[in-house]
Structure 1
Amino acid sequence: MIIDKKSIEQHNEKGQKIHQKKYDSLSSVLSEEGKNVSKILADVAAFQVAIPSWALGTGGTRFGRFPGGGEPSTLEQKIEDVGLLHALNGSSGAISLHIPWDIPTDANKIKSLAASFGLKFDAVNSNTFQDQKDQKHSYKFGSLSNTDKAARKQAIDHNIEVIKHGVNVGSKSLTVWLADGSSFPGQQHFRRAFERTLESLQEIYAALPSDWSIFTEHKAYEPAFYSSVVSDWGSSLLFAQKLGSKASCLVDLGHHLPNANIEQIVSRLMMEGKLGGFHFNDSKYSDDDLTVGSIKPYQLFLIFNELVDGMTSSEVKNPDLGWMIDASHNIKDPLEDLLQSVDAIMLAYAQALIIDRKALETAQQQNDVVTAQEILQNAYRTDVRPLLAEARKTAGVALDPLAFYRDSKVRQQLIKERGEKTIATGL
């Protein structure tokens, strides 16, 4: 489905008057506070969040899955759906593929299709956390850490194949998340499991093109419940440091133990130049994969505070960071959920951009706890939605993407095109 630009313009006209009032008011206040509004708008407009191919269909739990109508059943349809999102919010300009769920049968055609929607290809993701049809060796007891050398070789070869698919579509990075671990004490030798994983990753690293990166992704538990090989940011950092300059760490917001100080983890990884990117989601209990910002919006803001501080500091050396959503929409329309998630990310980023960093640093140096807290909370409590809407208006996309989506009955049109019973590949 292709969104008609004229229909967006007509929809924007309805909300233009009230938007202008809100934006003029906010812009005036920010300018009086010494903020460079034009710079903030430019930064917001340039910020892009990749959409994962597996998040475009309804997810599920071990209890069941309730797919919705009009889900994309092919990679081409998934690209069309990301193109639709990007046409509405102007901030979803990349798609991240999961192999073997979304193997391009004709890479050139897939690249051309993505380009027609203004999309690039973000990191490609390998899958050794489940067995595939006709797979010779099982990953029941691990993949890159498996005690069976043949199983490890199979997992290594899969990752190298994923790199080749990524090269064909123009991706520049590989994300490796492992389900490897143990569920019972004594099941696994911790040190040897780590060493086997490192050896496997070194073979994958050697196959990386010179301009590529590899991201190691940690997770405290699940599906293994006693130990995970890459259980925390320290383990991930160890792998990244041992592998070399092309390796860094990916932070998934749901992959931490309860009450973990993720913003401090972000700061430390940036300090070491080993922060590679993010998987954004939200959670109440575990790796819930809920809509970004739906449960802990203040934590999301604090994370972006550290990100902006690092990205704007001459003391911190970091490559371009990768931003991606990793979510599973069990009961929502996936496209509506993704629109909400991107908006929440952009909101936290814009709030972090308006923090008075000089005043915050002064308060920190003087141990003025109250002032430091006030500076952060004043930025967080500022309604920066008019800034985001202005950036979208300037880009020629929807002032209110979700409202346009619903008013235009996009899901109903997708159902009409694809049918009621379509089920997306992947999750």
Structure 2
Amino acid sequence: MKKVLFITYYWPPSGKASIHWPLKMIKYLPEFGWQPIVLTVNKKDVFSKKDENLLKEIDKNLKVFKTNSYEPFDAYKRFTGKNKDDQLIASETISKTNDSLKHKISIWIRMNFFVPDARAGWYFPGVKEGKKLLKDEKLDTIISIGPPHTAHLIGMKLSKYFKTHHIPVFIDPWVDIAYYKGFKRSKPTLAFDNHLEKKVLKQADKVIFVTHTMKDDYVKKYNFLSKKAHVLYWGYDEESFNRFSGPLPKEIESGTSTQLQEVIVHAGNIFDFQNVPAFWSRIRKEIDSGRKLKIHFIGSVSPGIKEAVKKAGLEEHTKYLGFLPYNKMIEELGKASYLLVCATEKRHVPGKLFEYLRTGKPIIAFGDDNEEVKKIITEANAGMIFHYNQDAGEFFENVIKFNTNISSIKKFDRVNICKELASIMEIN
């Protein structure tokens, strides 16, 4: 059986959503002739709460090597007056509505001194531990998962040192990732970041992107990628959805939903730049006309979003459920009437979209010029996508028409995606 090293910053019991793709690939790859090994960190993730249930997904025979990592967020806590054990919220650390001087200084330092990302302190410990384990393990391939894109730098260094194939997986873009938008980065910082990105991509044997639009964008930027770039969607895990048969709730099918409580659920972090003020106003309008709508947020919610919800008069109709373990999050999706997803930009297909699709619940999506999300939702007859300045009123007028074709989205099951990954990893 061939061996593959996965370099991933996030690992159980961290409850970070970015865990699920590598975790499931690692789980299913032995079925396709590959034995995985993992290189990760032993430091507690300062953003994500623990999800102990994810530990059950790990094969007891899987070799997991953990390293130290020098984290700037410890200094961030001290600088901003937080306690040592305080949990940080990702949407708050890059919030544009926080006008405090300390926050602005910390953002500027983060954007200009930590390249490629705030996990840069993992590079040297990761390379050191990687060299030790590779002396004992003969590997055929290294797969690095980013962000954090520091993982790709570790993968590149190890693959070069041991003459091993390297396949970086881009869950999000590198230099122009969405949450950098609107923040000032110096020319030297951008030049160095671009240099690192190009170097990793050029030396990689193959590159995997999780959306076609991201792949096309990168091929346009670096034409040398045209023959080695591949797309594997984020997908979902069928085992987690055995309880769902797919049909819409009967009260929605019969058109009587306006007489019953309807819950709109958003799962995952939501940031200031994903605000949809016209939609919040539309919900208020629907409530005023007699519709019993509620909003439930699962995960972290930025200060700007909370303020916008309050401004729209929806505070008493909104619940902030915070972090939920994965299985509990799936349960909440199953209870929802509608599912809300906000794509950050046209290259972004949110991972939660595939779990949304599998529940069979109608989807309200926002994403400016996001043709890929539109295509996926439309082909499954699962809902509608709108621009960020639209109120999505058309969705409520047509909701009874949506009936997700569950059989058509089974291709996104991670077992099928893993089979494709195993094929991509066959490098002559």
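Every number here is computed from the coordinates shown, using simple stated rules; none is lab data. The shown structure was predicted, so the numbers you read here are calculated from the model rather than taken from an experiment. Cβ atoms are built from the backbone, for glycine too; each structure is taken alone.
If you work out distance in nm of label points 7 Å out along Cα→Cβ at positions 147 and 267 for 1, 2, which one comes out largest? Present the calculation step by step, with values, prior to reporting the outcome.
Values: 1: 4.3; 2: 2.2.
Going through 1, 2 one by one, distance in nm of label points 7 Å out along Cα→Cβ at positions 147 and 267 is largest in 1.
Using the calculated result 15 for relative contact order in percent (Cα under 8 Å, 6 or more apart), pick out the matching structure from 1, 2.
Values: 1: 23; 2: 15.
Structure 2 accounts for this read-out.
If you work out Rg/Rh (Cα atoms, Kirkwood Rh), for residues 307-370 alone for 1, 2, which one comes out largest? Intermediate values should be presented prior to the final figure.
Values: 1: 1.13; 2: 0.99.
Biggest value here belongs to 1.
Identify which of structures 1, 2 gives the largest calculated value of FRET efficiency 1/(1 + (r/R0)^6) of positions 235 and 283 (r between Cβ atoms, R0 = 35 Å, to 0.05). Provide the component values of the computation, followed by the final result.
Values: 1: 0.95; 2: 0.70.
Structure 1 comes out on top.
Work out which structure the value -11000 belongs to, where helix-only ellipticity at 222 nm (-39500 (n - 2.57) for each DSSP H run of 4 or more, over all residues; to 500) was derived from one of 1, 2.
Working: 1: -15500; 2: -11000.
Structure 2 accounts for this read-out.
Rank structures 1, 2 by FRET efficiency 1/(1 + (r/R0)^6) of positions 43 and 131 (r between Cβ atoms, R0 = 25 Å, to 0.05) and report only the one at the top, that is, the highest.
Working: 1: 0.05; 2: 0.80.
Largest value of FRET efficiency 1/(1 + (r/R0)^6) of positions 43 and 131 (r between Cβ atoms, R0 = 25 Å, to 0.05): 2.
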